[in-house]
Structure P
Amino acid sequence: MQRHVQSCANAPRYAPRLATMALFFVAGATYATWGIHIPTLRDRFALSPAWLSVAMFAVALGAIVAMQPVGKLIARLGSDKVVGVSAWCFAATTALLMLMPSFWLTLLVLIGFGVANAAYDVAMNAQAATVEAGGDKPIMSTLHGLFSVGGMVGASVGGVIISLGVPPWLHFVGMGVLIAITGVLARPRLIADPASAAAGGQQKHAHAGRLLWVIGFLAFLGLVAEGAMYDWTAIYLRDVAKSVTLASFGYATFSGGMAIGRFSGDALRARMGMLKLLSTSGIVGVAGIVLALAWPNPWAALFGFLLMGLGCANLVPIFFVAASRLPDMHAGEAIAAVARLAYVGMLLGPVLIGFVAQHAGLRLALGLVAVSIAWIAIDGSRVLKRALQPA
């Protein structure tokens, strides 16, 4: 009887955690659904590579533009309320993606999809920070791991759906319905954010804003490296390590390291602390990329990419948690600012690597990844320690 009463008492405590897990999983599955249907969009409108790039950039543009106002909205209304509203917007734009009769209307929907995705993403991360702050153990890394699992499930199920000949519009409408149902079920179980301490004065808020830029720059470096690894590992294995057969395993190995790192990250952060985990992650990441670059053997490179995945896995979760704990700033607004800079890094990383590779070779270009992660390993802990101390 006593055990039953205790489990009932614990149920409300775990409800926000489970609801937030569902939000992250569905977000990953939705983004994967869009990813696997990019060729569908190309074929539907007979797009050239340049115009297809415009379509993909429309999503990124919507997300980048939306993040700052979304952060302010979360600070005013709370992440729980913004999750509820943004879930409906995300569902609607997802459902409409393959229903537009022209490419120009599709571009408008893609921008809206990017805006809604950004609002949903920032709000669920702010809610995650609130849930973690009210619990007894870290959860942020696991949630980001569930986003990755959602992506893998979404891509796998989507591949089956495509092979069965299901119309793309029906696939996207189904995803929209799933987003809406998840939002409706999760919203009552989310918790209100703690009151913002921003009333501490303009000078304190400015101090927090400066620290936020520094954390955002570290997140930018981390996502430059992550974006470069996602886009260039296969080419490195094929062109530098001279292995066509193993080229496709570069992405998989790096992603596997990311998954392992994220699902173990919360336990490691609870044991080691945020600062030590950040430094250790940076060291592991640097060791991985240096191994791959110094010894361009395909198996050595794959092991290096695995280490890079382990090293990169917890960078963004740590930066989001650190931003959410900045004094005199609302967690949602802080996470939005960091996410915006991180997203720019994810977009610019592959392009920057390609530009340098064109003029100096891919090995030297990927050396920029080593520099980015080394900067985080050397300077990250000092910056976060300063950020989390009261002004």
Structure Q
Amino acid sequence: MTAFSLEPAQLAWCAELRALAAERLRPLAEKGEPGRVNRALLAELGALGLLPRLFTSGALELCLMRESLAHACTEAETALALQGLGAHPVHAHGTDAQRAHWLPRVAAGTAVAAFALTEPAAGSDAAALSLTAAPATPGGPDRAHGPDGWRLSGEKCWISHAPEADFYTVFARTAPGAGARGVTAFLVPADRPGLTGTALDMLSPHPIGALAFDAVPVTADDVLGEVDRGFRVAMDTLNLFRPSVGAFAVGMAQAALDATLGHTARRDAFGGKLRDLQSVAHQVAEMALRTESARLMVYAAATAYDEGAPDVPRRSAMAKLLATETAQYVVDRAVQLHGARALQRGHLLEHLYREVRAPRIYEGASEVQRSIIAKELYKNLEDR
């Protein structure tokens, strides 16, 4: 199989996922409360066997899941993706004890995971983290946590699933002044003393919040990967999930395109159908062209990740950048061609218009993706 064609079994699976999303997941999503974790939806994702696949799938399969779910139920797609984002560091870098305790519950949808990287002053510049992990005083009040423990102090902001998650993958500075080389990843249960959170009222319908760490105790048993090597954990996770953010965007773009095809084929205007107007037909063609181009780049990046290619960072950045910018364009064009009806609360395109904006910012804004691409290009030039 190449990166540019899917096997019949894969195509059939995608069709099955779209049907499941429409018939079983969307009704649960509609019953959820905006800005709150929908635990019934998570439980159904677990029962359908989709959450367990987060830990057995490659990047391409993850992309197919996210694209297919997004086409019919963006809430289900986001719930699945956030579980994967928060738990992947545990799966890939955790200890046997960490994996045994948390991953079965994540897969069942009974434990909510979150990825806590962003801070008020460290969003796109992830190496500028200031949440500190200060060594615990031997023999002091943290003695129960071991002589090699730390206390986390600071803030995290715009964290999806906060403050309702059951555990957080937290990135903190263990070596002051060391940039990306002085960050450590910790698995922090939500009930750890000193950890509090508040919900933020955001455009996105899924929960997003801020976390405050007031000398939160952690030990060597909570470390994910190696001390001072947490940035690798973060980048490994983002390299996997950035193409799948693109897949999410492609799913939304395809949903907007499908809605536009149906609308312009039925809508009477100026003595014919909207599709008969060359200006409309050309816009629809452009929407389709960009959507398919983004899809192919996402599949190519995911395949490169699965094959262990050396250019994964560049490909991942390109896939996320192209797909998220494309989805913004396609959804905006779809709204324009639908007219005022698309702006009514409850319309598919009104929903997509709110959903499509955030992916251009999270997991590295579009400007960051361009910087990554340029850096990798010049790096390759210097290596020749």
- Can you say which of P, Q returns 3.3 when distance in nm of label points 7 Å out along Cα→Cβ at positions 231 and 279 is computed? P
- Query: Which structure, out of P, Q, was distance in nm of label points 7 Å out along Cα→Cβ at positions 151 and 295 derived from, given a value of 5.5?
  - Reply: Q
- Item | Entry that produces 4.2 once distance in nm of label points 7 Å out along Cα→Cβ at positions 103 and 287 is calculated, selected from P, Q | Q
- From P, Q, which structure was FRET efficiency 1/(1 + (r/R0)^6) of positions 263 and 327 (r between Cβ atoms, R0 = 35 Å, to 0.05) = 1.00 calculated on? Q
- Test item: relative contact order in percent (Cα under 8 Å, 6 or more apart) calculated as 23, pick one of P, Q: P
- Query: Looking at structures P, Q, which one was helix-only ellipticity at 222 nm (-39500 (n - 2.57) for each DSSP H run of 4 or more, over all residues; to 500) calculated from, given that it came out as -29000?
  - Reply: P
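Quick note: the coordinates plus some simple rules give every number you see, no bench work behind them. These numbers come from a predicted model, not from an experiment. Cβ atoms are built from the backbone, for glycine too; each structure is taken alone.
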